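Structures for review follow.
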Structure 1
Amino acid sequence: MTDPAECGPVCLSFCQDVQAEAHDWPESFFAPRVWRLRRPHPDPAEIAAVSEMLKKAKRPVIVAGGGIHYSDACDALASFAEAHRIPVVESQAGKSALAWDHPLNFGPVGVTGASSANIICAEADLVLGVGTRFQDFTTGSWSLFENPARRLVSLNVAAYDAMKHGAEPLCCDARVGLEVLSAALGDHAVVAPDPGLKADWFGAVDPLTAAPEDEGNALPTDQQVIGAVQRASGDDTVVMCAAGTMPGELHKLWKAPRPGAYHMEYGYSCMGYEVAGAMGIKMAQPDRDVICMVGDGSYMMANSELATAAMLGIDLTVVILDNRGYGCINRLQIGTGGAEFNNLLDLSHHVNPSNIDFAAHAASMGAGAVRVSSIAELETALARRRDTAGPFVIVIDTDPYPSTPDGGHWWDVAVPEVSTREEVRDKRRAYEAQVRARALN
């Protein structure tokens with residue numbers, strides 16, 4: 001549970017008869033213990049090898065992963081990047097390692113990444129991963145790093161993750177590793193990338209999150225909802241999510257003002273984690289303004305912790321984006337050439353149409369709850385969230401179809417080889433072309 005590489009929750013399961021038995025435990029068993037974060041230092045030979053690789057690189061990039069946060073290495077990352085002028089891109093787990101407006105933070109990377117980050121990665125001749133496992137979404141299914149001369153370095157506390165994908169390993173704690181590596185590099189620095197890449201990215205996506213001038217009867221988009229929450233947020237806000245549409249959109253669009261302002265359970269994309277996770281964040285950091293963003297599909301998976309939050313008087317905000325189904329899976333279905341089927345509620349087999357009043361449902365568990373019908377009403381509701389004791393739930397209907405068209409990268413989602421649909425056959429041909437292109441990298 002406290003190992004730096006294998007840390008995580010532990011389940012202790014006892015048989016029912018054992019639970020009632022007495023035992024003469026030694027008092028020392030109950031003595032308080034101080035847990036210290038173990039920081040394995042890097043091997044000198046590995047430091048020497050990696051520092052020489054960095055000194056020879058012309059276009060290095062740092063991929064910041066979740067290990068930056070686990071190691072409390074955000075300040076060390078900023079110092080390292082600034083000293084050597086190396087751009088930083090962020091995975092889902094690594095997002096907010098640097099503030100969004102730090103000049104060397106070129107944004108989210110990979111399948112749900114920014115064009116600014118992905119362009120730098122495509123051209124990089126050395127990729128330095130820090131606390132990342134280089135998984136599918138981060139690497140664009142290993143098609144992102146297009147430079148045929150590129151080399152891979154993995155600074156990771158887990159030996160397996162430091163060695164895989166043919167990486168040059170630097171197996172150590174992230175914070176210590178960055179500090180020791182920086183000392184080995186001395187005053188070596190490269191030419192930082194063109195800041196216009198960031199300007200172009202925000203110029204493309206900022207209009208998507210802006211408040212609509214004339215809302216009319218159109219359903220708000222997920223991007224507009226994110227914009228409203230962003231405008232209502234402060235330096236103490238933590239936005240969090242886990243599954244569905246929101247992780248990809250938040251990864252692209254959310255502007256995290258400081259480390260720890262973004263919390264995403266995306267290793268397993270656990271639907272239903274959101275409400276319980278938000279409650280945990282608030283209990284661990286009671287001074288933070290916690291905003292949970294969740295779709296109706298994921299909310300339906302596990303929402304009963306709202307009752308617990310209400311009972312305990314835990315202040316948090318839940319924004320439910322109701323697109324009447326599984327919008328991101330529906331778009332994925334369309335994107336692979338399939339016909340819409342069984343993802344949006346109205347297009348699913350049913351005897352009686354679904355019409356769930358999520359605001360009434362949340363209120364029945366003791367939460368303050370309101371349903372809004374526009375971005376303007378959402379902003380008004382968000383403005384009074386701190387006036388409500390306990391959990392406060394805002395429900396807004398959203399359009400299930402639009403997603404951020406800018407940025408992103410190919411993701412290896414196989415398309416059927418055989419189909420009667422011409423749309424599927426077209427997508428299969430495009431898929432095979434992408435697979436061939438990846439083989440050349």
Structure 2
Amino acid sequence: MPEIQRIAIETLGCKVNQFESAAIEEQLRAKGHTIVPFSQPADAYIINTCTVTAKADFQSRQLIRRAMRTNPAARIIATGCYVQTASRELLEFCQAGNVCLVGNDRKINLANYLIPHNPDNSFEIYIGAIDEVKNICPFTVEHFPRRTRAFLRIQDGCNAFCSYCIVPYARGRSRSLPPVEVLKQAERLVEGGYQEIVLTGINLGRYGRDITPPTSLYELLVSLEKVNGLRRIRLSSIEPAEITKELVTFMAESEVICPHFHIPLQSGSTETLKRMNRHYTAEFYRDMIGMIHDAIPVAAIGTDVMVGFPGEGEKEFKDTYDLLSELPITYLHVFRYSARRGTAAYAFPESINAKAATLRAGRLKEMGLLKKKTFYFRNLGQKTSVLIEGRDRHSKLYKGLTPNYIPILIDTKGVSINGMIDVKIERILGDQVIGVLLSSK
């Protein structure tokens with residue numbers, strides 16, 4: 001077996017997957033391997049897959065095929081959620097190649113599978129029972145290539161079992177990183193020059209409930225806010241039922257926690273929410289968004305919404321459309337329902353046709369664009385900080401993000417990537433927000 005030196009990594013899916021791929025890359029570099037772009041010839045290819053939709057499954061298979069074509073002799077390691085839940089599908093697909101399937105439960109040891117353990121058979125499978133895993137995988141990351149914002153995965157797994165969702169079967173039960181380890185990782189990231197940390201998890205709001213003594217996301221944020229040199233903490237997606245008034249009040253008073261929420265709705269029909277096994281009503285969601293907006297008027301509030309769920313008729317869609325119309329939502333992520341084998345909803349009848357789902361998705365996307373622009377105009381004239389992330393590919397202006405998740409272009413000189421500057425939001429041009437420099441920090 002030839003020596004494996006050059007390794008390419010490609011990642012699909014969520015921020016947790018991105019965090020884990022960064023950790024794997026860091027492990028491999030520490031062992032002396034060279035990381036190359038996925039489009040280039042490599043001795044090994046690692047594909048960190050996603051299975052949240054059928055499209056994600058297709059993209060995962062596509063990447064495996066691409067790696068096989070680029071270097072037929074290369075070792076190919078497929079890992080992640082698609083591998084964890086659909087190893088039988090991949091069995092016939094991959095058997096002809098030098099392929100290794102590694103489940104989420106074994107991802108921490110992925111580097112050990114670069115060389116086949118059985119020289120007579122280069123196709124190998126290492127997938128365990130993810131639902132029996134009790135502790136979070138102890139990944140650490142100190143550097144995120146090509147990123148100015150660091151991801152810090154503090155939680156994994158999900159106990160919710162929404163009827164449409166395959167993720168609990170791919171990620172196992174909820175498990176949390178102990179607070180002392182979270183603080184250590186945050187301090188190392190700050191020492192490495194990161195000014196913003198994005199807290200990530202599969203079900204972030206359940207953080208701390210599974211550890212002894214139990215704790216909470218709120219208590220963790222209180223501790224993280226005190227990390228010396230940490231300028232910003234941003235939350236990734238958090239479920240509606242996990243948001244407390246205590247958390248919102250703390251964020252309203254904090255100068256470190258970004259005023260940015262991403263809170264999945266999925267449907268504005270209470271009946272549809274019941275079939276989805278979502279544990280809240282449309283009225284609860286309306287009141288919760290109102291509570292956040294009243295406490296933090298400048299907050300960005302994004303949401304996920306699904307169209308085409310089985311049983312969604314015109315009335316149910318109208319409920320969703322009307323609810324979103326009235327709420328101070330900043331942006332929408334709109335998805336069509338994708339049936340996932342093994343979930344409760346897979347057996348549900350009454351799926352709407354693709355054309356109707358596409359039309360409904362289009363209407364919601366149009367609303368989302370209007371809401372985003374309205375939010376931008378609400379912030380016109382405001383003074384805010386911006387973390388510089390690089391230069392815009394088209395305009396060549398510096399670009400960055402405000403605490404409340406507005407992407408801003410700045411026509412200025414003398415600022416540096418990863419620098420924090422003060423700007424005034426001066427004008428909106430189409431879908432672009434233009435700021436002028438006030439000072440650099």
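Comparing distance in nm of label points 7 Å out along Cα→Cβ at positions 156 and 204 across structures 1, 2, the highest figure is found for 1. Here distance in nm of label points 7 Å out along Cα→Cβ at positions 36 and 276 was derived from just one of the structures 1, 2, and that gives 3.4; the source is 1.
Starting from the value 0.35: which structure in 1, 2 was FRET efficiency 1/(1 + (r/R0)^6) of positions 92 and 212 (r between Cβ atoms, R0 = 25 Å, to 0.05) calculated from? That value comes from structure 1. From 1, 2, which structure was distance in nm of label points 7 Å out along Cα→Cβ at positions 220 and 252 = 2.4 calculated on? It traces back to 2.
Calculated for structures 1, 2, distance in nm of label points 7 Å out along Cα→Cβ at positions 332 and 396 is largest in 2.
10 is what came out when relative contact order in percent (Cα under 8 Å, 6 or more apart) was calculated for one structure; which of 1, 2 is it? The read-out was computed on structure 2.
Looking across 1, 2, the calculation of Cα extents along the principal axes in Å that yields 67, 57, 49 traces back to 2. From 1, 2, which structure was FRET efficiency 1/(1 + (r/R0)^6) of positions 12 and 76 (r between Cβ atoms, R0 = 35 Å, to 0.05) = 1.00 calculated on? Structure 2 accounts for this read-out. Match the computed value 0.00 of FRET efficiency 1/(1 + (r/R0)^6) of positions 20 and 188 (r between Cβ atoms, R0 = 30 Å, to 0.05) to one of the structures 1, 2, and report its label. Computed on structure 1. Given that distance in nm of label points 7 Å out along Cα→Cβ at positions 372 and 388, derived from a single structure, equals 1.0, which label among 1, 2 identifies that structure? Source structure for this number: 1.
No lab work stands behind these numbers, since they all come straight from the coordinates. These figures come from a predicted structure and were not determined experimentally. Cβ atoms are built from the backbone, for glycine too; each structure is taken alone.
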